[in-house]
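Scrolling down, you'll hit the structures one after another.
Taken together, the values in this text are just the output of simple stated rules run on the coordinates, not laboratory data. What you see is a predicted model, and the numbers here were worked out from it, not measured in a lab. Cβ atoms are built from the backbone, for glycine too; each structure is taken alone.
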Structure I
Amino acid sequence: MIDNGPEASRLILCIDDEAVILMALAMELRRGLGPSFIIETATCLEELLEVAKEYLAEGKHLACVITDWIMPGARGEDVARALRDLVPGLPVLLMTGHSDTSEAETSIGVGGAIKVVRKPWRNKELLIALNELLNKT
């Protein structure tokens, strides 16, 4: 696991079925957010839940999840629901290449804050949306 510094206790989980997207996303988040956040990635829901439970057991704060909307085996709302079972009200940043996100926003928005960023994302837009989401909590 990658810890971005000794003070890092806030965790951001990222899930996407495309490894190259996860790599680029994690790199941008680490560069844009600095050492105060731990950034972890997963390509499937089961892996993401394992990581979340491990960090929560260590007393880390799960700040938000960044999820792709449509993936094999799970959709963004499945990710949000599973993680909100662990952390009620968990903020969700939904990333999608689809133009109509109203269905996803409605289903994921139940039970916590949500922001949507379209793929391909612009780094500045991503960080602004994430900061707005984190400041709502």
Structure II
Amino acid sequence: MSVMKKYLAAYLATIVVLLLLDGLWLGVIAMPLYQQGIGHLMSAQPNFAAAAAFYLVYAAGLLVFTVAPYAAQPGWRSTALAAAFFGCVAYATYDLSNLATLRGWPLGLSLLDILWGSLLSAAAATAGKLVLGRGKA
């Protein structure tokens, strides 16, 4: 398999894990928390085009900044740690900006969301790393 095809497969694996885990998180597990904390700000129907753009861009960021730099290293732990930090930074940017600018934005929800972003990013990038073929399960 060519290098380009390996990276494409890793990118697709990253997106699939992002979609599955975040769909479960947002749609089932954390939905009551979001409705309670920011329900007054939430749309009745998500903007699916914006969501698709986010996942495509975010998966590319994970691949470029957390999977590719560790492609030659054995194992997946370095990728997972880098991705957890990447997720923490990305989600903190969103949550802390909202906390700074939106009246009534809940601190607890922000902290939970930042933690979730770290875990989600680590899981998705690890899937990408394993599919790339150099990681060990």
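Observations on the structure shown:
- Test item: helix-only ellipticity at 222 nm (-39500 (n - 2.57) for each DSSP H run of 4 or more, over all residues; to 500) calculated as -24000, pick one of I, II: II
- When relative contact order in percent (Cα under 8 Å, 6 or more apart) is computed across structures I, II, the figure 40 traces back to II.
- Among I, II, structure where percent of Cα pairs over 11 Å apart, for residues 32-79 alone as derived comes to 71: I
- When distance in nm of label points 7 Å out along Cα→Cβ at positions 72 and 112 is calculated for each of I, II, the greatest value falls to II.
- Top of I, II by FRET efficiency 1/(1 + (r/R0)^6) of positions 40 and 64 (r between Cβ atoms, R0 = 25 Å, to 0.05), largest first: I
- Here Rg and Dmax of the Cα atoms in Å was derived from just one of the structures I, II, and that gives 15.8, 52; the source is II.
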